[in-house]
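Below are structures written as structure tokens.
Values quoted throughout were computed directly from the atomic coordinates according to the rules given, and no laboratory measurement underlies them. Owing to the predicted nature of the structure, the values given are computational and were not obtained by experimental measurement. Cβ atoms are built from the backbone, for glycine too; each structure is taken alone.
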Structure I
């Protein structure tokens, strides 16, 4: 059986669905193919879904801040109904506690350039706003197995940055479903439980894909939005070797712990990026707290060779590292007897900055390397990539003269070449989940 569409999108996570929606708005007949059962069923469903503005580069900060509008106006953006309802954006704001090495002035300079609203709090203000916190410094980050882990520092946290307008999405999988329904309302199609086994091509132009069941789908455009399988798909297309920046899967854990007695973090908490403790945390359902690591040097990264084969069980050592670091910020935190949380894979580029780009194979595009810090940018990524695709398909050379992308909500322009596969590894990156 052979089908024909204008664009095939491999993957139906939140960014894959956003790409479909944005291309459909431009008149493309799109088909998303995913080997999982429904939209957002993979890593999107386990995303912490945090919406924040602090990034280590101008482009990262501006792109993230522009995407605030989509979440704050989610139903208006979608222009469609979803029988499951809409993903809810919790506009809690963000407290960012800088660490003692990287400082904060560079980030505030970026905020000023972009127009991000912020407040500077001293330690007393932080304690006033979050009375369950201690303002004792926990720098440098350690692991519980270290003898000095519980030693109290003589230093104190004397500065935190608060950004209103940021927050988190409580049901990230539903956000992908919302985007799928929005794309379908514009004519897009979705095919699940289907695996791509071949990227067909001729004369350096993509021709379509072949599925594991033998189905052949013709299309002059194929887009890799395969998450942790992005490297597999790029190798299938024969484009990976020509890329300066590549991607690979990283195993990652996040954990859930109860709120302290007398404080319901679900209703009264806030998103916190605690660089001083090397953890991030936010409210979670069931009066609990979701906590993850900000990837300090003392935490070993577990890179995965095969994204279909990894240990999905929580590890006691990493659970203790993240939860105990959180307990050093929240001394009254209850420590459960058994770990609770989720394990999944990030799709990580060499510098933790995503790749939104064309490839060396004409008609083959990619939105990859996005895990850990790009959920918030899904709508904008879909729109920007649709602009890159339109530009290239109309004969312009995005490699030689990259798209100058005008951010539609804040009006600034960024060079989309910042996200190129052929960039040099960016030394300004945090080289962590912070991007």
Structure II
């Protein structure tokens, strides 16, 4: 007869096995933020869950319990399959070879070759020395209301040789929530340890502004950093823009519309706004495709929303847990994050020109900056197919582009448990090499 302890271990082994469903299979829209977070967390924790499964199997053997052995070993095997798929694909250098030629590795400066991640997966990321962080630096003031736009500047630690490259990072937001310095410190410390400077930008969000205002904020950030390049030891021609999700969308749009007058602030028409490269982490290239991918034609409730449909108010436990960050991150706004109709005045059928106007894929041309696209195969919020289309158009225009799709991976994969997540490590591995190439003469 099974003892209480055996029953408890069997229950945990079965739960561990059932959670593997989130690592292996995609979610379906419409969904909720809670289910999405579970999937991203399970994928991020897959190395730990793999070890848990193995431990359950060993324990089952000690108890002479076939049920525990089967449940534990099955879970461990499934997590191992997920990890193997992610790591195996990342380890291939074909993406960079296609974009930058067979000798691409030799183009990365020698000092950076020894600083980047050596492998696409480390069980635990090496802990870098503490970077020099300056918070809340004003990079632009909105003339109409004296609103200060702020950024954080991450500089290399003492003793680290500067690479001369700066990375302008635009946070994910669904264009309506979140802020700079949220979930990205591991990433920024990692980059600063290689000698890069990171400018973490807090751009305005909806409904304070619209897509044009967000794009203008992005271009003002680029212009400001160019004027401050000497202060931070940066070469003005070694600036890379990028970000996650909505931030990636804005980086792509800004990088591809450098000489587009209508999409450039009037005070910057005579300013060099070019960047050397773009990094898109699960970004959006076609807003119409995003609209239909997230089923906004069928539902009017965002998968990212924190509000309860029944009460119209955020869950009290969520507000309590967030504390002061609840307001800072915009969760008390009366707005549905990610919903495009309020921001663009209608659906793609009603406003096709508006959706095209703010879609980076519209502006692909031969002089677009080199682009790194990192995307999850299972991304439920930003359609992978649209990024494949963007890659094809860039390649057709002769623009160096690297697109890497992480198997069985969903949106925001680099932000949850990045220290051990196989997909996060893979993203760091790819970004390291891309930024290294952007440092080449």
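Brief remarks follow.
- Answer label among I, II for the case where mean count of other Cβ atoms within 10 Å over residues 4-11, calculated from the coordinates, equals 14.2: II
- Structure responsible for -7000, with helix-only ellipticity at 222 nm (-39500 (n - 2.57) for each DSSP H run of 4 or more, over all residues; to 500) calculated and labels I, II on offer: I
- Sorting I, II by distance in nm of label points 7 Å out along Cα→Cβ at positions 148 and 164 from high to low puts I first, with the largest value.
- Which entry (I, II) yields the derived value 60, 37, 23 for Cα extents along the principal axes in Å, for residues 292-411 alone: I
- Structures I, II, by mean count of other Cβ atoms within 10 Å over residues 268-275: label with the highest value: I
- Structure responsible for 135, with volume of the Cα convex hull per residue in Å³ calculated and labels I, II on offer: I
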